[in-house]
Structure 1
Amino acid sequence: MILGAGLDSVAYRSELAHRMRVFEVDEPDAYGWKQKLLVETATTAPASVRFVALDLEQEPAHSLPARLARAGFDLGRPALVNRLGVTMYLILDAIEQVLSALAGFAPGTELVIEHLLPAEHRDEVGQPYAELVMTAAAEQGEPWRTFLSSNTSTPSCAHGLQPVEHIRQRDAIDPAHWDRTDALRPFDLSVPTRATVPARA
């Protein structure tokens with residue numbers, strides 16, 4: 001499941017696409033935009049893709065399981081939930097409501113989510129990048145709203161999820177790949193987190 005799917009294309013390009021069912025969840029306007037682009041580019045959505053139109057800031061997050069079930073999602077089986085690139089655009093209450101809803105999914109469900117660091121926790125590379133992108137996002141009507149400190153992952157554990165690991169960009173790949181001659185460098189701005197739904201007693 002991809003929460004805040006936008007123009008995510010994993011179901012259209014992954015070699016594993018034929019082995020999985022992908023549920024793309026996003027607000028109705030984003031859903032409509034993607035459908036329009038698919039038509040304009042003569043792109044057919046794979047049979048494995050299900051679109052679920054749901055605005056998680058305007059509608060209660062507890063409606064997510066029912067919406068997914070109507071689209072064919074099996075709530076009794078573990079799933080992988082992708083929540084990357086979304087948290088910064090939501091208020092904290094909306095983030096917590098979604099986490100609470102996800103904690104009710106089948107044990108073994110895994111969530112991958114990221115949060116952005118506040119200015120005082122960014123490094124000398126992350127801060128100017130953040131200023132540029134934050135300004136551009138605000139001008140497009142999509143301001144960044146929520147930041148969490150480096151030692152406070154998303155409030156997942158408060159909602160019954162079990163954090164597995166927090167990953168700095170520098171540690172996401174083999175260190176040898178950062179030995180570069182171009183300008184690409186790791187920086188401290190976002191922190192991805194893996195969490196799971198634990199077994200129930």
Structure 2
Amino acid sequence: KSGTYQWFRAVGKTLRDEQGKPLRVAGSLIDIQTLKDLHAERQAETKVLLQRFNLAAQTTMEGLWDMVVPDDLVFTDDTPFWWADRFRQMLGYRDEQDFPNRLDSWSNLLHPDHKAATLAAFSAHLMDYSGQTPYDVEYQLKLKSGAYQWFRAVGKTLRDEQGKPLRVAGSLIDIQTLKDLHTERQSETKRKR
């Protein structure tokens with residue numbers, strides 16, 4: 001009567017004779033408008049949350065990253081990782097085609113002197129079912145330009161009731177200036193001696 005459309009789900013069955021000729025059709029209509037309305041509300045809420053997150057991520061000087069931990073806890077080069085645009089930019093890359101959402105996009109850029117320790121720290125953090133081992137490491141990454149730069153990575157893991165890792169997320173912080181200042185101070189101290 002109001003002239004508006006409403007969502008329904010139609011469920012039915014046809015009773016047929018031995019030759020397959022339809023004898024009777026029975027069915028019902030189920031009003032699913034409330035479910036559709038709830039779904040639309042959730043989509044709108046999700047859109048607002050994503051907009052809020054993306055806006056906040058663009059204002060930070062940190063590069064964010066995230067990974068859903070594989071159920072079998074086996075990590076390969078192509079294990080999916082999410083790298084924020086800012087993360088890519090910090091390394092000199094533009095987009096997902098330039099720096100794919102894969103584990104090896106990052107791990108292949110680790111300085112050879114830091115790679116084993118960095119990956120071991122990441123693994124120790126994930127595999128500590130008590131959640132007590134932090135992921136807070138400093139290492140050098142190779143930029144797109146070919147130069148190495150110092151970064152600090154910090155991460156946190158979401159775990160199930162038994163402590164199994166489900167999702168890990170964190171940030172990458174450029175600490176090259178701090179490292180340069182530290183080196184400069186050490187040089188000054190040596191000169192004064």
Structure 3
Amino acid sequence: TLVWASDSLNQERAPGQMVFGIIQGGEYADLRRRCAEELTKMNFDGYAIGGVSVGEPENVLFRGISDSIGYMPFGQPRYLMGVGLMHQILEAVSMGVDMFDCITPTRFARNGSAFTMKGSIPIKAGAFKEDTGPIEENCSCYACKNFSKAYIRHLLNAKEILGVQLLTMHNIHRYMEFMRGIRDSIKKGCFADYKQSVMKGLL
């Protein structure tokens with residue numbers, strides 16, 4: 001990891017391109033500390049936490065974040081790779097993470113699930129066969145403004161690609177609004193309240 005990191009800094013970059021050092025070490029706190037300490041000597045543009053989104057239990061995931069975050073410079077972006085469920089993002093932000101990437105909104109859409117601020121719902125389920133309401137009340141996404149749960153369910157069960165596309169539109173929109181809420185609450189100094197309200201809805 002450290003050799004690769006050093007080599008990456010010497011590669012030619014596009015104008016404005018940033019390079020992040022990725023902290024690895026698996027479940028070993030001492031290896032994560034050593035990796036982080038060595039990477040921070042290399043003057044990357046930001047630092048990422050890797051190796052915590054490959055199917056391990058949540059307690060291991062959060063321990064990996066905890067074992068890494070304290071060694072990451074406060075004034076540079078802290079990026080958590082591949083972690084994307086809403087409650088996981090909220091907890092990681094509480095721990096000091098700034099940035100995320102994940103396939104969660106699109107993967108869940110492909111499997112027929114829609115994200116709402118009250119948790120995910122299985123649109124394919126028979127309960128939505130005659131539901132003429134939108135995926136989520138008061139949602140301004142294209143899918144919610146134009147199509148019902150029943151119609152999207154029909155598309156999914158008919159294996160029509162439009163069903164997945166509409167769910168993907170909704171899920172990405174929901175995540176964008178969710179992340180905007182996080183940013184706004186941090187700016188206003190009320191993230192803890194925002195986290196609590198979202199968690200209450202998800203539960």
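Each value in this text was obtained by applying a stated rule to the coordinates, not by laboratory testing. Keep in mind that this is a model prediction, so the values were computed, not measured. Cβ atoms are built from the backbone, for glycine too; each structure is taken alone.
Computing Rg/Rh (Cα atoms, Kirkwood Rh) across structures 1, 2, 3 gives 1.05 for structure 3. Can you spot which of 1, 2, 3 the value -15500 was calculated from, given it is helix-only ellipticity at 222 nm (-39500 (n - 2.57) for each DSSP H run of 4 or more, over all residues; to 500)? Derived from the structure labelled 3. With respect to distance in nm of label points 7 Å out along Cα→Cβ at positions 66 and 106, the largest value across structures 1, 2, 3 is given by 3.
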